[in-house]
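Asks: Down below are the structures I want you to see.
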Structure I
Amino acid sequence: MIDSTISVRPLTPAIGAVIDHVDLSHELSPSIVNTIRAAFLEHQVVFFNEQDLTPKTLVQVARSFGEIGYYPFVEGMRDFPEVVEVEKKEGEKVNFGGLWHTDTSYLQEPPLGSLLYALDVPPIGGDTLFSNMYLAYDALSNKMKDILNDLKGVNSAEKPDAALGRTHRIAEKPKQAAEIITTSAHPLVRTHPETGRKALYCSAAHTMNIEGMTVAESAPILNYLYSLQQREEFTCRFHWKPGSLAFWDNRAAQHNALNDYHGCRRMMYRVTLKGDRPA
């Protein structure tokens, strides 16, 4: 059942929708959950504004849509370990997630989705870009689709640009884990387990090479795929305000947190949902 009192407004023709007339701080009815999930699957990322959430209520919202997962490198909050604080301080130059990526694709079972809630944002800048990986796949020629269907990308947490963005956060709140698998091979084209649609699944942040190929041999193919993923007509741009929340589908979208607000603080809470192995 869909809740007709909720407004879902597409942000661009390609990706993203703003959802109005819902207060996430209250318990969500089944019809509201169904409406949000339908919009999430259709638009790949949904946005809410003017929300008043605590770590506790953010966790409750996340649990309405799946089982909560945990970020492998950084400890969550003491009382709410499900919640990771994503902060760029006034004096820092490197931000967290400041390049095109899908979250933790180097895990064997990457997350289904992520929820990011804004507490403190810069007066100008700090927007996030999102891109539709269904459209990136659809833009391929039939021959290229055939070629990619049999290939896997090797994804690693150690790719330098992505690793740099988390280095000092690990130093501040390192996670004590017995063993973290930071390299996994996944299909370059994955089939979404709920929609059945095919999407490109590689990223400039985490994909090192194509399985069975060297980095040099892989580069022409991967760089072409990255260029498709970043085409403007496949994207949307979200401007954060305190109380904004974004909920995106890591199986069908990529995002890029713009790092254009040096000298200002940006503080967010993030929760991720457990996913499955891409196929």
Structure II
Amino acid sequence: MSDTTIKIAFQGVLGAYSHQACFEAYPEANVLPCNSFQAAIDAVSVGNADLAMLPVENSTYGRVADIHQLLPNSGLHIIGEHYVRVHINLLGLQGSKLSDIKSAMSHTVLLGQCRNYLKEHNIESITGVDTAGSAEIVSKNQNLNQAALASELAGKIYGLDVLARHIEDESNNTTRFLVMSPNSKSIKIKENRIKTSLVFRVRNIPAALYKAMGGFATNGVNMVKLESYMVDGDFTATQFYADIEGHPEDKNVSLAFEELSFFTSEIKILGSYKADSSRN
């Protein structure tokens, strides 16, 4: 399947950072904006889209809410990852100047990530539903004193000028996205930098997590991410999400999974895929 025939579902409106992720990873693909992460997953499940591009974590504010709850039961497979450097831009109406701007609208997270810049320039923060949606509102309002905080892609789509580029307080602000497909992707085991993502629940025995992790250590498997989260609204029902380096068919990974099975009640592999080369 070529990029030109792929349709990718994402949460948000055109110009969102998820849209930027789609564009960077699959430049020729068509996109399908969705109202929620679940709607993006459903679009792939029913065949309205081929892939879903879902954000899972941001280097500044941590994991994206709800995603880890949705992944295990989505019926989709992780076939890739993509990192987007989140550059935040001050977007205004064509012909406006920075000195004209009295307020800026965006998602509350982006407003917080530009707090120093906005304070320095005496710009009032206005909370919007999302980033690109705020750019669309500013474009429609036609108020020279109002700006939006969003991507340059959003500026191009909604006809706004970039009044100030890369105004985020943190210079390394990055979001990691997962590419989801209804079918798993066959990859060569010998490929460099393969990641495998999985979820598991430990058995109700003393030191179960410690023992479960031992197999990865003794078999030399590098675990690059481990997160816990509650399931079913129960404080005692904890599920873990993990990213490891390697493929389940690798000897050392296979042995680690075998040992993991002794101390867990459930293991589900979400997918194996090539790590984003930009992070090597």
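Taken together, the values in this text are just the output of simple stated rules run on the coordinates, not laboratory data. A quick note: this is a predicted structure, and the numbers were derived from the prediction, not measured. Cβ atoms are built from the backbone, for glycine too; each structure is taken alone.
Asks: Comparing mean projected area of the Cα convex hull in nm² across I, II, which is largest?
Replies: Numbers: I: 14.4; II: 16.1.
Evaluating mean projected area of the Cα convex hull in nm² on every structure, the highest lands on II.
Asks: Quick one: FRET efficiency 1/(1 + (r/R0)^6) of positions 37 and 213 (r between Cβ atoms, R0 = 35 Å, to 0.05) came out at 0.75 when computed from one of I, II, so which one is it?
Replies: On the way: I: 0.40; II: 0.75.
Source structure: II.
Asks: Have a look at I, II and say which one yields 14.4 for mean count of other Cβ atoms within 10 Å over residues 5-12, as calculated.
Replies: Details: I: 14.4; II: 21.2.
The read-out comes from structure I.
Asks: Then there's this: Work out the source of 36 here, i.e. which of I, II gives that when relative contact order in percent (Cα under 8 Å, 6 or more apart) is computed.
Replies: The value was obtained from structure I.
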